[in-house]
1. Of the structures labelled 1, 2, which one yields 26 when relative contact order in percent (Cα under 8 Å, 6 or more apart) is computed from its coordinates?
2. When Cα extents along the principal axes in Å, for residues 71-134 alone is computed for each of 1, 2, which one produces 41, 31, 27?
3. A value of 2.2 was derived for distance in nm of label points 7 Å out along Cα→Cβ at positions 55 and 111; which structure in 1, 2 was it taken from?
4. To which of 1, 2 does the computed value -11000 (helix-only ellipticity at 222 nm (-39500 (n - 2.57) for each DSSP H run of 4 or more, over all residues; to 500)) belong?
5. Quick check on the output: 16.2 is mean count of other Cβ atoms within 10 Å over residues 167-174, derived from one of 1, 2. Which one produced it?
Structure 1
Amino acid sequence: MLKIDKISKFFFDGGNSIFFNSKKVEAVKNVSIEINTGDTLGIIGESGSGKSTLAKIIAGIHNPTKGDIIFKGKSLLNLSQRQRNNLIQYVFQDPSNSLNPRKTMMQSLLVPTTYLLGLTKDKAYARIKDILKSVSLPLETLNKYPHELSGGQAQRIAIARSLLSKSPLIVLDEPVSALDVIIQEQILLLLKNLKKEFNLSYIFISHDLAVVENFCNKIAVMFHGEFVEIGNTKKIINEPAHEYTKLLINSVP
């Protein structure tokens with residue numbers, strides 16, 4: 001379904017004056033992996049390991065410095081952002097990063113539906129109502145502004161928006177880390193149910209190994225911008241090969 005082929009991403013830190021040279025920061029280094037249809041791939045690593053940068057590259061928010069991303073045989077780098085959004089959607093850790101505080105939920109959901117799918121407002125509204133039902137939110141939610149929603153409700157709206165375009169792959173960047181434990185469980189159960197209902201594949205970014213272990217069928221362990229271990233979740237948890245993976249497992253309470 002998706003092939004990440006030798007992706008690297010460099011940033012330049014500082015060096016904007018005549019007194020300091022800029023420093024090249026390699027956030028992602030020569031990363032390759034394949035995601036099959038129906039996979040839930042967990043990318044695990046500590047903060048600063050490069051996992052969120054990679055997630056944004058996959059979703060088209062950042063462009064890679066090197067490498068390619070191939071979706072069903074076609075390079076995503078040759079597509080427009082609109083075309084990419086129809087194939088891959090991205091859910092932020094904090095929904096406030098993607099919800100306009102001056103717009104109601106109806107306004108926030110209507111624009112991507114009409115833009116990406118080219119639907120009339122009536123048909124877009126019908127689709128929004130169906131998706132809202134799928135994420136277990138009442139219709140009254142559409143009249144609310146972001147500040148009127150709880151954290152769990154806001155994340156459900158963010159998930160709903162990712163479903164509107166009928167994208168088969170969703171990148172979830174720490175989608176439950178800002179929520180309390182009970183709401184975390186509810187959102188994870190919702191994501192599992194949506195995966196079955198819409199035949200989705202997920203890339204799940206997290207620093208929480210316990211969550212990844214219970215949610216993902218495949219794991220890629222990221223350390224200093226590189227994948228140090230990739231494989232079946234249970235096998236890696238039970239038989240870790242890399243020292244960093246062992247450290248992550250031993251750090252789980």
Structure 2
Amino acid sequence: MRKPRRIGFNTGNCCRRSGSKSNSCERLSVQNKQYDLCQNVLSRLHTAGVLRHLVLIGSWCLVVYREYFRDVGVIHAVRTRDVDFLVPQTPKFHGKVDVPELLNDLGFITGFRGQHGVMMLEHPEVMIEFLVPEHSRGSDKPKDLPQFGVNAQALRFMDIALMMIIQLPFGAIPVNVPHPAAFALHKLLIVPRRTNAEKKQKDLDSAVQVLKLLDKKGELSIAQDLLAKFPKPWRKVILKTLTDNRQGAIAEQLT
């Protein structure tokens with residue numbers, strides 16, 4: 001297997017300077033640590049045969065999409081500690097891998113949050129959670145995934161990510177991610193539900209830049225076709241989110 005390609009950041013010059021550039025250097029150093037750790041996690045899950053049954057979602061998708069869009073532009077990825085994996089309701093995994101044990105020596109500890117004990121794998125650089133689509137409302141209890149030794153929180157609208165899955169490399173590791181069109185439409189649907197202004201803006205910015213890059217790539221029609229399959233109330237929310245945020249031209253292209 002060829003050596004994984006590392007998407008790194010040049011910190012040599014900024015580390016010799018002070019002030020705001022020194023702070024930038026520290027942020028880049030953290031990003032490098034996060035990237036390396038995430039790649040180690042993905043590598044272990046891949047070797048154990050688990051990764052092909054998971055879908056990477058959330059802001060880390062933007063890192064993976066760089067390869068997809070490299071011929072049309074640069075995608076700006078603002079990463080968080082959160083690394084979220086979506087699990088189909090019936091993963092076709094017939095073995096048993098204790099994921100917390102698999103990642104234990106990387107420094108992950110198992111934590112729980114909420115009344116019903118949603119499991120998290122916590123590390124100073126990264127926090128891993130597992131999610132499943134919510135198909136019946138009214139219960140906050142996580143779904144047990146004994147084949148992976150974890151449980152998963154059920155969330156609404158996660159089915160969107162499963163509508164169109166593609167496989168892209170994270171370094172040399174094949175990773176399942178939602179097609180960028182599905183990623184963007186999902187973000188636009190949840191933007192109005194966000195109560196945190198910073199997260200709301202981040203989701204909006206991520207969705208818009210992905211849609212613009214799809215347009216440059218000549219693939220905005222994929223988003224249009226996906227949107228047409230959504231329930232009418234979802235379509236209205238997505239188009240209104242765009243028009244309310246000065247992206248009426250994109251909204252028109254999607255209709």
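1. Matching structure: 1.
2. 2
3. Of the structures listed, the value fits 1.
4. 1
5. Structure 2 accounts for this read-out.
Laboratory data are not the source of any read-out in this text; all were calculated from the coordinates shown. Predicted, not measured: the structure shown is a model, and the values here were computed from it. Cβ atoms are built from the backbone, for glycine too; each structure is taken alone.
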